[in-house]
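Structures given as structure tokens follow.
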Structure P
Amino acid sequence: INDPSGSLVEDATRSASATYYHDAKVDGKFEYCFSNAFSTVTEKSVGFNAVVIKPYKEDATHKADPLEHEIRELAAGIQEIRNEQEYTLIRERTHRNTAESTNSRVVWWSLFQSAILFLVCVFQITYLKRFFEVKRVV
């Protein structure tokens, strides 16, 4: 993540998942850069959620009510919970897909092994039948 002046704010390499919080000191456009340079063989899926919270500034004519301050803190907490829940749902979906894929591979491998076992049994039975057949020479 680069700030508007181009300075590096956050850097993560070879990270499967991460969460970053940054309190911006300057206004402007921040730059996100995602790269798949280290692992070009497999496809990657990138998802991110950027939340911009503008700080509440009191003006001289309006003093902040303690109740209003608490409401703003609760709203920020609820937003953070929503973000974490969204992240958790994405992780759950990813893990479910991995588990289903693994389960499918195990089922197909088991079916393949069962078929091989059946063919070996048929071969052994026919081979043993022929081996023990009595051939009569007349």
Structure Q
Amino acid sequence: MKAQIKAKLEKEIKKIPKGKKRKINLKFMGTMANGEQIIGTQYLHNSRPEVGNFVISGKLSKDKYGNVGGKLSFVWNDIIDPNYAYPTDKMKAKLAQTLAGDLPTDYIVKVKWKTNVLKTRDGKKSSWPFR
């Protein structure tokens, strides 16, 4: 996911002339590696367009030297639901049904964070996601 975010932002940064600011508003399908453990980010494989996809918004400015900084907001929009194409998801849904006495309920999850980003011309003091 970090590489995907970095590539999208670097493309936008190239569009900013030195000494100028630019609003950023990107929406795309975010992807994460598929995992089989029942923990954290392994539930989040692809953001879902029907609930907003992955969004990056905010403002970036480029100084006269080419250093870029700004505050950005990131939102991962997803639906947690079994993917019956995977045998393990079928098994987990069956286990949930057995334990709860009913089929598991799908739910929408939105993970939002804000951060200051910095991309220096030489890369030495750059922040996430540029390091």
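Quick note: the coordinates plus some simple rules give every number you see, no bench work behind them. The structure displayed is predicted, hence computed values, not measured ones. Cβ atoms are built from the backbone, for glycine too; each structure is taken alone.
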Checklist entry - The value 22 for relative contact order in percent (Cα under 8 Å, 6 or more apart) was derived from one model only; which of P, Q is it? => result Q
Checklist entry - Which structure, out of P, Q, was percent of Cα pairs over 16 Å apart, for residues 8-87 alone derived from, given a value of 60? => result Q
Checklist outcome for this item: Note: helix-only ellipticity at 222 nm (-39500 (n - 2.57) for each DSSP H run of 4 or more, over all residues; to 500) at -18000, derived from one of structures P, Q, originates from structure P
Item to check | P(r) over Cα pairs in 10 Å bins from 0, in percent from the coordinates reads 12, 35, 25, 16, 9, 3, 0; which among P, Q | outcome: Q
Next on the checklist: Say we calculate distance in nm of label points 7 Å out along Cα→Cβ at positions 72 and 96 for every structure; which of P, Q gives the highest result?
Outcome noted: P
Item to check | Top of P, Q by distance in nm of label points 7 Å out along Cα→Cβ at positions 32 and 48, largest first | outcome: Q
